[in-house]
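Below you'll find the structures, each written out as structure tokens.
Where a number appears in this text, it was derived from the coordinates with a stated rule and is not lab data. Everything numeric in this text was worked out from a predicted model, so none of it was measured. Cβ atoms are built from the backbone, for glycine too; each structure is taken alone.
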Structure P
Amino acid sequence: MAKIQTPQPVRGTQDIFGEDQERFQHVVETFERVRRLYGFKGVQMPVFEPTAVFARSLGETTDVVSKEMYSFEDRGGDSLTLRPEFTAGLSRAFLTNGWQQHMPLKLSTHGPLFRYERPQKGRYRQFHQLDAEIIGAGEAAADVELLCFADQLLKELGIDDGVTLQLNTLGDADSRDAWRDALVEHFQAHRADLSQDSQDRLERNPLRILDSKERQDRPIADSAPDIDAYLSTEAKEFFAQVTEGLDACGVKWERNSRLVRGLDYYRHTAFEFVTDRLGAQGTVLAGGRYDGLIETLGGPATPAVGWAAGIERLGMLLEGIAPAPLELAVLPMGEEATTRALSVASELRSTGF
């Protein structure tokens, strides 16, 4: 009889057990506790959505849509996609459920996401994220509250040491468009010296060239014009309100004028909490303001800001987790004591042991 081959896990997935599971659960429980302090309501959405939800919101030409999504046709002939991120699905839920009546709406969620990427340390094809969004608040105070939430989460996890908040502004729509035109002109002048990936991005997503990791791109990207020269008075004032709010809350930050979000609906604040303790995958939490996204899904102009963080990456940064509550063992001495032992164990568990 032929030996049965033991099935192997799909590449880029993981079975989480033991200490890894304890770390994972500790991150989630801490997030749930802190989000309640900030008044964020929990929400759960489907793991898959119509493909159009992500194609419209992320853009057909982005790497996520063109290369990384797990899409399939169901038996009814509809194109569905396993969610590669949370924001698009939350925006769809906001529109289809009529949640506009609750604005400003503070939402949080966590769970698995799916992207076909090259697996490496801290990066999987099925991975898990925490997510927090404020929909319907256009003022800088919303950005500040979200960043304070993120900062407190990292502190309560005990992983804030060595983690730096990098902050930038992408300006309002006019500021961003003017800067984008200047970047295109700059990169066009050096097109022949750019990597093939950056040449492709020049046509569809030029801002992404600024954070290219290709060595040949760095001198060109580093000499590109800064956003500051193109900021409107209103955009400068908005960014000033964000930084003043962070200072008032004691949240430390550094300006990174090269920090971008490549999609056109991003506005104003962009941020990343970064560390050098995870090798090349240094970002542990990132987000920004996306005032134009809900319009791409057919909704009215609606301001919004949010962030996401990888649960696995946060877990990797934990030095250790708090010891479990006191553990007791109830040992029946002989068969007659077994029933009584079950009763005693149940009573002890009900009191928190």
Structure Q
Amino acid sequence: MTKEKQMFCFQCEQTAMGTGCTGCAGVCGKSAVEAGLQDVLTGALVGLARTCQTAAPTAKTYRTILEGMFTTITNVNFNTTTTQAMIDKVHAEAAALSSTPAADYDMNQMWNADEDIRSLKSLILFGMRGMAAYAYHALMLGKSSEEVDAFFVKGLSAIGEDWGMDELLPIVMETGKVNLTCMALLDEANTSTYGTPVPTTVPLTVEKGPFIVVTGHDLKDLELLLKQTEGKGINIYTHGEMLPAHAYPELKKYKHLKGNFGTAWQNQQKEFDGVPGAFLFTTNCLMPPRKSYIDRVFTTEVVSFDGVTHIGEDTAFTPVIEKALGLGGYAADRQVAGLDG
């Protein structure tokens, strides 16, 4: 590519000019290098899916696919090191399934294809990326679906095929159908674990003292944080996509789940600036942190940003807790902006 066109990404509503991010970085803050690695990761996932056509995938295979797809969603991963590690993990899984795994797919073939083919394949790919987040969260709560798992293999394999509109359009339609199945799966996982959501009034006041703000979709991570902070004098607040957590009875029972801080994910750089609390990112909601608060940002699961502390698979939130206690929070109760501004 030319210097002016170092990357190509048009998977989200943030994309430049409504046509695609092509410079040294995307509007989301993703670098051209990271965008290229995410294409390599996607190509590796296509290769893994093709390998699954001749070798029997395992539960580990499907989880690897979910993690890999989840990594490529907008506002999840900005870290080239962790993206490369995910590529290596996909390759290792393919090698574990077969002594002759299928080759990776070159995503440039898709981006440079006829615009109708590119459009159909993009619908399949972007649909599956979003679905991967739902399926991953359901899996964390012990729920999975053979139909959903099998479609990831089918859809990824289709992206790598030299097919026309007649072959691709039915898979586009199936992508929508399986997405509904996946949403139902996540709803079942959430309600069977945390109860049926009920109408809830959510306070917008941040009480004095130490606090942690949690954003994203991962209710399991929120639950674990609530358990680990119980009795420690730390209040927990939601932000952005985590707001619905207040409606679940099994989460509402934690008295230190106090309310909601701020508005939507795209406002976080302004809303988190200078705030004396810790921030935990659990899914696709991360904007590049400003220097004024990057020291108090923490990530989980596949969310990653260079220079930010990551909570590993043991989900021990001690660093987040210690940061919140050290910052101390506000000296007095403070009203914060709500969803209506």
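A few comments on the model shown:
- When mean count of other Cβ atoms within 10 Å over residues 161-168 is computed for each of P, Q, the largest belongs to: P
- Comparison of P, Q - label where relative contact order in percent (Cα under 8 Å, 6 or more apart) is highest: P
- Read-out distance in nm of label points 7 Å out along Cα→Cβ at positions 33 and 201, computed value 3.9, structure in P, Q: P
- Value 0.75, calculated as FRET efficiency 1/(1 + (r/R0)^6) of positions 41 and 177 (r between Cβ atoms, R0 = 41 Å, to 0.05), assigned to which of P, Q: P
- For volume of the Cα convex hull per residue in Å³ computed as 222, the structure of P, Q it came from: P
- Comparison of P, Q by Rg/Rh (Cα atoms, Kirkwood Rh), for residues 73-264 alone - largest value held by: Q
- Computing helix-only ellipticity at 222 nm (-39500 (n - 2.57) for each DSSP H run of 4 or more, over all residues; to 500) across structures P, Q gives -11000 for structure P.
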